[in-house]
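Next up, some structures in structure tokens.
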Structure P
């Protein structure tokens, strides 16, 4: 019997090759939370020097015809959905904007039919996070305070 597990992938940029993602997706009942650097991919798509790395990241050259951020994320999610242990993967995405105005996505992939409820709640919580909440969490981390009530 395979053990189920959760994988967090938080790469710097797009340095995870699709072959590695395939190994994870084929390894059994696994849920994945993946930081997908949408803005960085879009920014580098037209640069010739980035194409080989992006080909490795996507596992093909088909991504080169993609026009916008939404399509980039959907394309990657559609590739994930081809896999599954007992059930095919469902994917959910959360849009996250940075202070500098860049956007990245969290791709959440699961074979569990009920995972959508968890991911919907996570999206709600991400949307509620403000700079003040993050400052409060940081203040607790560095010992300035012990009150995290604003964060929750």
Structure Q
């Protein structure tokens, strides 16, 4: 059993609550369309932020830190929902670059509104200096774990 001061379970719980809140928030704004998951929302936002670049499936795998097979399934569903397209690349017929459709761009606006609202809720009643320390500490923890990954490879 973990102690009350164990970081991992608290981070996992916070992550799960954020994910559920994102999905609930996005769902509330989507009465006329298929709901999207938080991961689909992240992919939409990633593609929106990289519209002037060629983005491929491997970029999504890296950004989301999820496996190729998982990303393949998510992208197929997003394409079926009309959120993205896969476009052939002239230099390599095997590669397909990803692009948002107009519907995907509209979903990005919903996602951004939801994320802004959730960020406000997350930070409510927390002094700015506490948030600064928290974020700096989280960055250091991420760095610690990444350094451990590269040392064991």
Structure R
């Protein structure tokens, strides 16, 4: 089948949200400490409407016969003042519909994001993934990514 990549628009938000929702369900399965906020879906929908118009944010979709089967969301962030580069890209959500995985779409999305970042003078891309997401970690390693930071989580006791 013919799948082409294009920049996303408002018309794609429902499809993007559907893919995102499915991925979040997978993440909750991967890591039981993740808990959905009761109003997460509404907040995320509203947030996407805002960031879609932000020039530091980019959404690209994989379109197959008018249906969105994958997307990537990237944004440009400022680095800590002590470090270079001054700005870097963040791959927020690279999501491929389960039925389309293993076809090279994630790599094509990543290449598209790289080109968008390159055109804005950005020279580094970072991605945040769950420690338990073996597939995402394997993919990012395969495309040349190396671990940079780790985030640790601990609950603070409310008994005092």
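Computed over structures P, Q, R, distance in nm of label points 7 Å out along Cα→Cβ at positions 56 and 96 reaches its largest value in R. If mean count of other Cβ atoms within 10 Å over residues 88-95 is computed to be 20.6, which of P, Q, R is the source? Derived from the structure labelled R.
Just so you know, all these numbers are worked out from the coordinates, no wet-lab data involved. Keep in mind the model is a prediction, meaning the values are calculated, not measured. Cβ atoms are built from the backbone, for glycine too; each structure is taken alone.
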